[in-house]
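I've put the structures underneath this note.
What follows is calculated from the coordinates using simple rules that are stated; it is not laboratory data. Computed from a prediction, not measured in an experiment: that's the story for all the values here. Cβ atoms are built from the backbone, for glycine too; each structure is taken alone.
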Structure 1
Amino acid sequence: MFRSNSEELQKYQQDGELAKHVIRPLSGPGQKTIKAPDTEIIDEYLTAKPGFVTKIVESRLWVFKAGSEELTKFEEDGELAKHVIRPLAGPNNMTIKAPDTETIDEYLCAMNH
């Protein structure tokens, strides 16, 4: 797994393999193994859902509705004064943080579909 147009992707296309990569057995769709240049790419892939923007900060998953005021505020300040926390509810048992319970519930519903 690669970011589009990344240096790692170009190297892989040229050589057919990367000297350094991360493997997450059974983490992908259908319990397929995922390989990527680093864990950040895998985490971004596993947490991405249409209609939501996710950010991983200090091993916690922040979830926002795409285009929301809360997302804009978070991107400006790096934190929200008011938020909800749901421990171990996210992918790979990550703690989820979001502006409200509704956002977490909708995100988790999207994860299961």
Structure 2
Amino acid sequence: MPRIKTDALQAGMVVAADVKNLDHVLLIGAGTALTERQIGILQAWGVAEVEVNSADGLSGAPGVLEQLPAELVERLRSEVKSLFWHLDETCPVQAEIYRLALQRRAAKCLPAAPA
């Protein structure tokens, strides 16, 4: 599960693990879909990062990959991974760069919206 900085959290992201303050008091439970208010609370408590759910390892990318055929998504994943010398998906920085690169590549494959 990717860890996302609280500054980059978006409403609708689902928390993967309980978020607690320094006194181990539960702030937000696992499985909660975040609201703008909850994100503000996390920032006020000084929470730096939150672990979020992502069915395909791409947090914050709902919809883009689901709009493409599965074969195309797998091909795009392979192409994007080949751009990395050694992709460590457990590293939050590398995982985020990979996620963004895959989102951009997938967005280019979406049909143009009618004007």
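Some observations on this one:
- Top of 1, 2 by relative contact order in percent (Cα under 8 Å, 6 or more apart), largest first: 2
- When mean count of other Cβ atoms within 10 Å over residues 12-19 is computed for each of 1, 2, the largest belongs to: 2
- Identity of the structure behind 1.2 (criterion: distance in nm of label points 7 Å out along Cα→Cβ at positions 52 and 84, calculated), options 1, 2: 1
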